[in-house]
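Alright, structures below, take your time with them.
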Structure 1
């Protein structure tokens, strides 16, 4: 089994990748997307999104990190993919699944699922600019408004030269509303000849087992589930039990301490609140604690609150 940590804009930054991969069980990370419009981006842009480039494109725990690009111009994407590889990225991932309105309005992300021909042109151009030994992967949803092009989109990406495909088992219009349609991933997997990774609604071991059974995939991508249960990858691999509330608090304290030495210190209270929002799916104590810290605005106040909660847990 292979477990990939999903890209989540504004959530899965390099500090979060490092914290979650330090727990173990994660085999690959994909960065938040880098928006490509017309210009060839400088190396500093890739290094800002993926500081792991300074460490051989790996987290400090040794987990490979792959840069994800988003855009609609085939040549521009290809040139920037080449640049990302030049600065050391572990392959390239293309985003064809982002549901954000601003992104779709600019003809990026999931809106491209309306045009299999466009997907083909993008993937083919990027593939031609890449060394043959480098992995080119893509992430899609089942469609934009409906699933009528799901298989055709996957086939276009495959025929254009992608090495792997991750499928979020919902359309853009379905957003994150349950259920995830894992049986559609099975249809896609049977229609193409490259590895397929299943994504969507994997929050615990039972979800993972059902997803693998229904989709036929032995590779999974976890995003919101990894935030709700920080050691989810290890749980899925049946190496650990889910973290207790005290263990989860210890992790948040460690994360807060690491972040105070980084470049996002002023955003920390809101980041912890965001994380607690995901955690409440698995930890009932998280919702109560979230209400308690909702008005906290400084890092020190949040750290003090976490330590007090940990002492009483």
Structure 2
């Protein structure tokens, strides 16, 4: 049995998180399974949803169909859904990677490899989170419900991708970017080329930021045979990021053009361009602490792009 680090905390999460200040200790292992002590995951899952809602709201406003209350309610539902489904997905991933996590220094203090929860307890907790996500999904139109259910296949496949491809980040991108389709579908009960371009942009973004994240584990991954774009790209990671983040920006600009958003959205995209350039310039793939910080900075990228779309919407409504 592996040693539990940080008095019941996990090694790769802040020990001063609200989870440890507010929740009783017996809840901590479940909060860790759901990654409540590491909000960056649900934040990165949430932003494509929020972008898509804001993009669709811009189009609805142009067509005279905008509803402020609907937009706010949808944003709230996607927030709850992102937290619930990210938690369910992480719990599922930990169940699949139980033995691998015991071999990786950064993950061996997690609840399953450290023995603080059983596999049965983890499975029950995963189902409860998934049911919460389903309850949220059922608040939308039937097109969006069916679209949301279709994502389950990709989510189920992702934890196994690292075993058969050097591109597990691509599969993560397919799953984590699904909200870029959902936000639009929730408002229009259909899809458009703008939503598809936004989805593809989000996929490229996810591959980029998760490659940075994966550089933390590449030595352990190599020892145990786990594959990743961090290992594949190696010293060429900076060049690959230029391509991936470049594709993110081009595809998002295409989505903006197709949706006919205002100047403020492009200003947000320009700011995001500078933030991407800063990540690429600062990157040191041998510095795990810096890789984690650069990865987390993508939360600010998501916020900036969303803010630009919301300001564009306000100008359209003014």
Structure 3
């Protein structure tokens, strides 16, 4: 079985490459560019890849939809595959994903953004760069302990965020599609309760998956319902938030500060109004990076699925 690994992002790249090459019966080709992938596609039975821009997903999907395509399995190392879903994945191809492999690391990053905003670290960085000893920012410092934290979405990442926030002493409320008991959480509510829940949250962490139903799920109406001065962190997908409405909420002070690991589009273009919003902290979509354990989990997941694919002669994964 010939498997192509499109190593377009650095996340666990070498570990995945080495692990795939250890799968008995797998002939692995590693490519770095879209043209190299498109050239390899006619001769492969399976793909290991990450989500990518829609235009690239369309090109790949067009080739996969060819009657001559041999591909029967696609494994995504990224938690999302929204661009491919938008472009369309041909029927007959089995799709797998990393599950919660990088969830602990993404949750850690979400808490890092939240702590940075609350403890005034962006202002501290500016003060340090100017060699200034400025204690005035202490007046705006906030603690997680005793605060009401709202987690929107309770999949792998949301659960990991709740566990970490609980260790800081936060009161945790979850809004999710499928409310279910969890002893870490103080209150679990359906998505229909979002607006009334926003009015009581001191901090909000967004981890919900992007679907047609959740696109711009947080917009002007929701920001109007937010408790004034709340902190906001998004480690889900940029399209979950209406970014124009977020910029307005930041300018108005409705949102005291926001930390974004994701935007739409990515990278966020120069001149985008969001860059001019006050109290904004942006990391460039690397929340899943930096953990050897996450890389190991990603590689183990790829190997497990690949081994099943090879053993079944491509009939199932």
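Taking 22 as the value of relative contact order in percent (Cα under 8 Å, 6 or more apart) derived from one of the structures shown (1, 2, 3), identify that structure.
Attributed to the structure labelled 2.
Suppose distance in nm of label points 7 Å out along Cα→Cβ at positions 169 and 305 works out to 3.6; of 1, 2, 3, which structure was it derived from?
This value belongs to structure 1.
For which of the structures 1, 2, 3 does the calculation of helix-only ellipticity at 222 nm (-39500 (n - 2.57) for each DSSP H run of 4 or more, over all residues; to 500) return -24500?
2
FYI, it's all coordinate maths here, none of it is from the lab. In this text the structure is predicted, and so the values were computed from the model without any measurement. Cβ atoms are built from the backbone, for glycine too; each structure is taken alone.
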